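Please find the structures below.
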Structure I
Amino acid sequence: MALSEAQMTTADDYKALFEDNPRGVQVLEDLVRRFSKPAVTAGGIDAVLKTYTHCGENNVVQFIVRQINLANNVGEEDA
C-alpha cells in the first residue's frame, strides 16, 4: 500500500525525533553504538559475510543521520 504525500516521513520528522527529543537522542546514540561496527578482517568468507551484515546495519544509521543533516541544511559540501 503506497503512502500518501501527507503520510510520508520527512527529514524534519527525523530531526524532531532523533535530535530535538532527548529520548530520541539516546535512541540514536544506542543505534550508533550497536550498529556502527568496523570491517572484520580475520575468518575468510565468514568475515566477509559479517562485514556485509555490519555494512547493512550501519547503512540504516547513516540514513537517519543524513535525514537529520538534510533537515539542518547540512550538505555534503559542509561535511
Structure II
Amino acid sequence: EPGRILWQRGGRWMCRRKQDLVDPYTTVREHCEQIEKCVKAWERLEECTEALFAFLHARDHCGSETLHGFCNLKRL
C-alpha cells in the first residue's frame, strides 16, 4: 500500500505510515544538543569557523594581489 512501510519484528509483520516513523537517532541528537558539554563545543566551533573564514579571506586576498602582480609582469 502506498505511503506505508512493512517490516518484520519477532516473527510478526509490522505496518506504519511513513509520516508516523521517527528516526530515533534524530531524537537522541536533539537531546544531546541541549547538554552543556555540547553547547560549549558548539560555541567553540562557531568561534573557530569565524577564524577559519577570516584566514581564508586574508589568504585569498593576498594570493589575488600576488597573482595579479605576476600576471601584469608576464604581459610586459
Structure III
Amino acid sequence: MCNFLGFFSLVIWEEQADCQEWKPMRRAFWAVFDTASPPRGGDISVRFQVCGGSGVRWIQPKNAIPGDGKAGATYSIGIQLD
C-alpha cells in the first residue's frame, strides 16, 4: 500500500528486427522523462510504474505517442490518475 500517488518509473518499448524490449527512461525532473535514444519509425509505446491506493502497479496507455512527434512537444496518451 502506498501513502501517495506518484510515478516511480517510465519505460519505452523498443522493437527492432533482433530485439524487442522495454527500456527505462531517465527522470529529468518531477514528471519529465527523457531518453537519449528514442525508437525510430512508428509510434512510441510507454508504460508507467505508479503508486496509489491499490499499491504499486504498471499502467500501459491505449494511446501511443506519435512517431512523427517533435522534441519538447506535449502529447495526451489518454490516462488519468486519481
Comparing relative contact order in percent (Cα under 8 Å, 6 or more apart) across structures I, II, III, the largest value goes to I
Per Kirkwood radius over Cα pairs in Å, the highest-valued of structures I, II, III: II
When helix-only ellipticity at 222 nm (-39500 (n - 2.57) for each DSSP H run of 4 or more, over all residues; to 500) is calculated, the result is 0; to which of the structures I, II, III does this value belong? III
For 34, 18, 15 (Cα extents along the principal axes in Å, for residues 10-49 alone, calculated) the corresponding structure among I, II, III: III
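Bear in mind that the values in this text are calculations on the coordinates, not laboratory data. Fair warning: this is a prediction, and the values are worked out from it, not measured in the lab.
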